[in-house]
Structure 1
Amino acid sequence: HIPSLIGILPGMSSFATAQMKKEMEKLDIPPVGEFIEMIHDAGGKIYACKATVDMFHLKKDDFCEQMDDIVTVGQFYEMSLDGHIIFT
């Protein structure tokens, strides 16, 4: 409960965001936009959850150009039936 309470203090959201960015830099994690481009360029597919899209009244134009489609959970299960996870 304490972290939630701290979040209401002025400037804490900005401070937390800055701290997270510093930690991501230390771990050499690219910014979100760059990471999405890397996934897309490597042939990965990017999908949005239809339930979430509907709940927030979004449309495909609201997303980055790398997003492939908006799919339901059932559609995602069907697409991933033959999927493989490879650890190297």
Structure 2
Amino acid sequence: RFILLGDANLDPHRGAGRRAAIAALLAHPAMQDPMSDIPTVTWDQTGPMRVDYLLPSKALTVLRTGQKSNTAASRHALIWADLTR
């Protein structure tokens, strides 16, 4: 069991960067993507993009997910998940 999470600053569909790399990670058979296509940041120059990730292994069950924005602290949303074995 594991969880891969972090800010990749890379959207799988938009913007600069190696989109194929993040797409390959999201398609990895050992992981699930419970927050697929949910924007996690909005930049003035690009608009909403998904650049933060929470990817639990398939051995975990995702009960629910969500995000909370706090523009005073960061342009990025805080993402979270309730998980169980």
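If mean count of other Cβ atoms within 10 Å over residues 28-35 comes out at 10.5 when worked out from the coordinates, which of 1, 2 was used?
Numbers: 1: 10.5; 2: 14.8.
Working through the options, I get structure 1.
Can you say which of 1, 2 returns 21 when relative contact order in percent (Cα under 8 Å, 6 or more apart) is computed? It traces back to 1. 1.06 is what came out when Rg/Rh (Cα atoms, Kirkwood Rh) was calculated for one structure; which of 1, 2 is it? Checking each candidate, the match is 1. Hey, helix-only ellipticity at 222 nm (-39500 (n - 2.57) for each DSSP H run of 4 or more, over all residues; to 500) derived from one of 1, 2 reads -13500; which structure? It traces back to 1.
Bear in mind these aren't lab numbers, they're just calculated from the coordinates by the rules spelled out. As the structure is a computational prediction, the values presented were derived from the model and not from experiment. Cβ atoms are built from the backbone, for glycine too; each structure is taken alone.
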